[in-house]
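J.: These are the structures in question, set out in turn.
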Structure P
Amino acid sequence: MNGIFVSRISRIAAAGLFLAASCGSSQKVDRGEMLMPDGYKDVKATIYVSPVASQRIYQKVAVLPFKAPTDLIGSSISDLFATALLKTNKYNLVERSQMEQVLGEQALGLKGVTESAVAIRVGKMLGVQGVIVGTVPEYGSKASGASELSAIGINARMIDVSDGGVVWSVSDSAISPSPIGLSSFAKRMVDNLVSQLFQEAIKAGDTVAANLPVPQIASSRGGVRSVFIQVVPDSPEAVESYTVLRGRTESGSYQEVGKVENSSRNVSFEDRNLLDAETYHYKVVGRNRSGMTTVPSQPVRVTTVGPPDAVTGLSAQSGLIRKVILQWQASFDPNVKGYNVYRRTSGDTWAKIKTLDGQSRASYTDEGLDDEKAYTYRIAAFNVVETESPPSRTAAATTKGPPSPVTGLKAASGEARKVSLSWNPVNEPEVKGYAVYRASHESGPFEMIKSIEGREQTQFEDGGKKGYFSEEASLSDETRYYYKLRAVNVVDVESPDSRRAIAVTKPVPTPVTGIRTGEKEVKRITVEWEPNPESDIAKYEIFRGEDPASTNKNVGEVSASTYRFVDKDLKDGSTHHYRLRAVDKDGLIGKFSIVVQSSTKPLPKNPQGIKAVFDGGQVLVSWKPNPEPDIVKYAVSQKGFMFWDKAGEASGPSFAFRGEVKKGKTLTFRVTAVDGTGLESEPSEEISLVIP
């Protein structure tokens, strides 16, 4: 026989106790055949479970009367067997009355059916999947000392009506350990046999119990690579847990994919890691605390969610500075987690540039792009497991190029160390200002000298720029400068160059001309000159030096309407050198004039050849006449105790002293010459005379 045999012997009972004793006979008990107290549940019967038992479901089963020494015994044991089976909830049993009716109509009796062929025939008439038949080879008592002990032997098997195969079989013989009625001992023995049978059946995988409530799938729905199954919960007393089975076809094989405890409130299961847009079939099997399982539920067909639908309404905005704004219709699919943005330029492959989280996202700004360049975009939605939708339709955009060139650039010439620039505004909203470039030569190089903020600004005064140590570095005088402008947008992209503008700065005043000086003036020198030809002269500056190379001392300045300067408080007979320069109203300083020279009038020479004689009672002082033609007088001084005292004046080269004259007294004189301007010479040599 092709099957699984489970053969175990109780702790004391010997194997092979198929007793042939007649009903009610009494024999001497062999202690090795006795079932010990409390050992009813420990008797190990010979059990066989067919491999097909776990592969087929026997919902409806008929228990035929067992063949026994008497019909009553056979019916009684079969009834006990049916009652024990009902307690397991494994089979739905046909009522005896139903069997009698069907078989009576076919003129078949129910007395001790054992042949498989007959069992199959009966089973088909009853509409069952299995028929249980059995024999009771022993049903009586044995003497044990003064006591009578019960002795029973039972063989049972279930036959598959579809093919006549044995689904399972169980057999055992036992003797009661103490005096007990046959019916009571039979019940205990049958309960023990059935319990062991179904423990072994469970081990062999035959767990389906037809009387357990068949699970009802309340709802099912497909998710993203997942399926949600909800079961109507049964009483936890009847069903402890549920096993979820999955198959790819309704009639194909099913595999266990999960278990869930019966909470009697919410029994649900999520099957994950499935394929997108695939159809699956599910059944649910309940299991009780004994390990018996229910008949599988009716299968349900569920299809997982496929990739999101393609994004619609994609648009790309052109004409923006180094960026493109994308917009699209947000997906209404609750499984959408976000969007992937793809971009390509001419000739390039598609590249993912951004992942955006959020189902409701409907726009994106692609920044940091090149100027005046075309870009193409497409969008793909993705769900919670990163599955992408088909790509959207493409949308193309071109970024804005540089601003338009500046027009109307003008540069004003003739300004003092500066150039005023003006131009027309560039009326483009993205322009934020202008960059001013300057060069000293037409061929360049041009240097940016100023960044001007504000699109509406249209003027700039170039006054040079700060040099090192914060000293002002102005533009040079009478110098040609070249200018160009560029408009600048908000990302500092500059426009092409404007047309160039040229300006020449204002020249400094020309050197002062016509300089002349007075001659031989007393203690001063007068300088005169011709007025400068410039109309905006503010003043003239006069510089003096003691030699032509050092005329650096500014000794004065006069207004533009004055062409004469008197240098006063000079030394007599001193020579000085002068040069001048004009300064205009803008502060431009002209070049120096030529250097001129002049001298102040010198003092008369001190008188020479002084003599003193005493003659005729008076002292006569004489000297040589001075060579200067403008000598108007001579001053004669007499030496006193501490100072020189004025003795008198003379218009000619002699002087008669009329002071006190005493014999033996020494008189000392000296003489100075005075010209017509009042200049007085240094004193002559002293002359002394002793009065005789």
Structure Q
Amino acid sequence: MAASIETRIIEAVSDLTVEFLRTALDLPSITSFSTTCIGTGQVGDCYRVALQYSQGAPSNAPATVILKIASRDPRSRASGLSLGIYERETHFYTELAPSLMKTTDCLAKCYHSAFRTSTGAFTLLLEDAGTTALVGDDIQGATLEQAQVAMRELGRLHAAMMMSPERFAWLVQDSPVSQPLVRQLFAGFAERYRDQIDPGHLDICRRFVASFGEYMEKRTEPGVCEMGIIHGDYRMDNMLFTPGEGSSKPKLMVVDWQLITAGPVAADLAYFLGCSLKVEDRRQWQDRLLRTYCNALAEAAGEPVMTLEICKREVRMQAFFGVTMGIVSSIMAARTERGDQMFMTVMARHCELVKDMDSLALLPPPDDNGLMPLLPELQDEQQHEPGPEKDWNESWYFDFVDEAQGVAGWIRLGLTPNRGGNWYHAFITWAGRPTVIVSDFAAPAPDNLLLNTADITASHEVLKPLEKFRLTLTARGEAFKEIAESLYGKQGTSSKVQLDLLYETTGVPYKYRITPRYEIPCKVTGTVTVDGEIVSIHAVPGQRDHSVGVRDWWGMEWAWSAFILSNGQYVHTTDLRLPNAPSMSIGYVQRDSSIQEVEAITCHEAFDDDGLAEWLTMNIRVMGIAEELSVVVTPKSHTPLKLVNDDGRVTVLERVWGEVCLPNGEKGVGWFEWNRNTKE
């Protein structure tokens, strides 16, 4: 295989050249080529490359090869990068596949593998199974012969991939799916497929989700399962069968190694049995197929590894792997008619496997502890080492509202070291005065969170971790009487701003589960000065947060809120709106140090022609509380910010401070934000 040289990456099929192919394949006799698109997946594109040679080319030179590259769609690429699937697959072909080929012949030969961590671009140049290869079909299901071949090759693969953590540490990682996350995804799954799924199967899913956290711990306990490196998506749709010659069995090629990870080897077994076999076929063939697997495992390992009875016991425990995949994949993938048909077909099969194996009896009691909100730790307040990704970001956000004096604002320091400059923004609104904007998209790296530019001097200091934070700002900004003008490149009038604010925690700090971020309700005390006019604020409501990681503002949308009600109740919500997927709900409701997590949010809003919010309603369902919290928000002042990516994508962060009203007359106040991807 050609070396993984980061500069040798094909961003688009139009970048492919004869010179690249000659070098990657070590075939100088290549004279030209043509490409045919054979697949555009959720996060990657695949092409068959037909090669033409000069006379004298080696007789074994391939007629075609497969080119696999990252999706050209920015959202899909960002998703593939954040999920780590590009990196896993390229690492598989670089670090693991060469040794596996000594044991199995079900892998495509890799001619070139490269990955760029900063952008997510990757290139795989692979052996082609050929146009005569039969692509597996999950819905149709495997024949007995295909299933036997799949089990035999899986046994050989697992024998070669038995756990070696020193060598493959990059595969040992925690599951990204937590109890609250799978609960949220299942809520979307149940809503979407309620009329299509068998009620008994839906009940199996519901009982499993309730015990998910404890089950995930139990399934990997010592003595419960044989651990190894698993494919993670071992099913017919990821298999190519080439007809054998004469009476020989078909040859299998296993593709799509994007979900490879360390885990119980029986998870691959249970997933194939539950996904790729019709229920009656699986019931008839199951023991025979598991025996084929055990024999192949022993033959490749050189000694018995597990008996048929142990294998069946482990499959029984791992039967829920397919249920998990069915819930997560059906919600996260783009919805299609065939996709719905496939998800319902295989979910029914997985649930029947659970029933036949009596796997429900293995579930721990419902996991109430897994539903407890997470708390940040003291060290989370510290500045973090930057990651290599282009969109890696670390940000500190602060807001405040003094409703009585009509003064409100927000401040954000965003470190974006791989974008050539850092972001600093502050917006101050004051009743009867223009809104003042301080904005810099190319600020230097701050020293110990002290930022100094020609127009901005700002400090950000943790006085007591998770309890007290002070920020100061002296800056020259622009004042706008009509805030929408700031979105169209118009200039405001010069204005000087000074802030000296102390944030003191007044509630329970809340840590997100799906991304490194925490939110803290606060009271804010200090001074706000605009063009020499000073207003003092004392213990007014505010919020601060701190987040770290890859942030693609142009790849997703959201609605965010943080407000306090007159009864002392703090509310924070994020309605995360992912492309081609149901929204995800994050947040809390808390009072008197008692915090409960948000389960679901339904938002409705309207915007004017400039994209400024006109109104917002939210129905917030809280875990453990039957009655929803219904909120109506009336914007009082707008602070929109336009973000333009270097690839031309545009998003607008529309922020408002607003008044909150509940049906019972309860009032409140806070900040609300929408990230809305636009075309220009």
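Here, each number is a calculation from the coordinates, and none is a lab measurement. As the structure is a prediction and not an experimental result, all values here were calculated from the model. Cβ atoms are built from the backbone, for glycine too; each structure is taken alone.
J.: If you rank structures P, Q by Kirkwood radius over Cα pairs in Å, which sits at the top with the largest value?
T.: By Kirkwood radius over Cα pairs in Å, the leading structure of P, Q is P.
J.: Figure out for me which of the structures P, Q the number -7000 belongs to, where helix-only ellipticity at 222 nm (-39500 (n - 2.57) for each DSSP H run of 4 or more, over all residues; to 500) was derived from the coordinates.
T.: Only one of P, Q returns -7000 for helix-only ellipticity at 222 nm (-39500 (n - 2.57) for each DSSP H run of 4 or more, over all residues; to 500), namely Q.
J.: Quick check on the output: 9.3 is distance in nm of label points 7 Å out along Cα→Cβ at positions 281 and 481, derived from one of P, Q. Which one produced it?
T.: Computing distance in nm of label points 7 Å out along Cα→Cβ at positions 281 and 481 on every structure in P, Q gives 9.3 only for P.
J.: Where is FRET efficiency 1/(1 + (r/R0)^6) of positions 489 and 577 (r between Cβ atoms, R0 = 25 Å, to 0.05) largest, in which of P, Q?
T.: Largest one: structure Q.
J.: Figure out for me which of the structures P, Q the number 19.4 belongs to, where mean count of other Cβ atoms within 10 Å over residues 321-328 was derived from the coordinates.
T.: P
J.: With semi-axes √(5λ) of the Cα gyration tensor in Å, for residues 377-648 alone coming out at 83, 19, 12, pick the structure among P, Q it was computed from.
T.: So the calculation was done on P.
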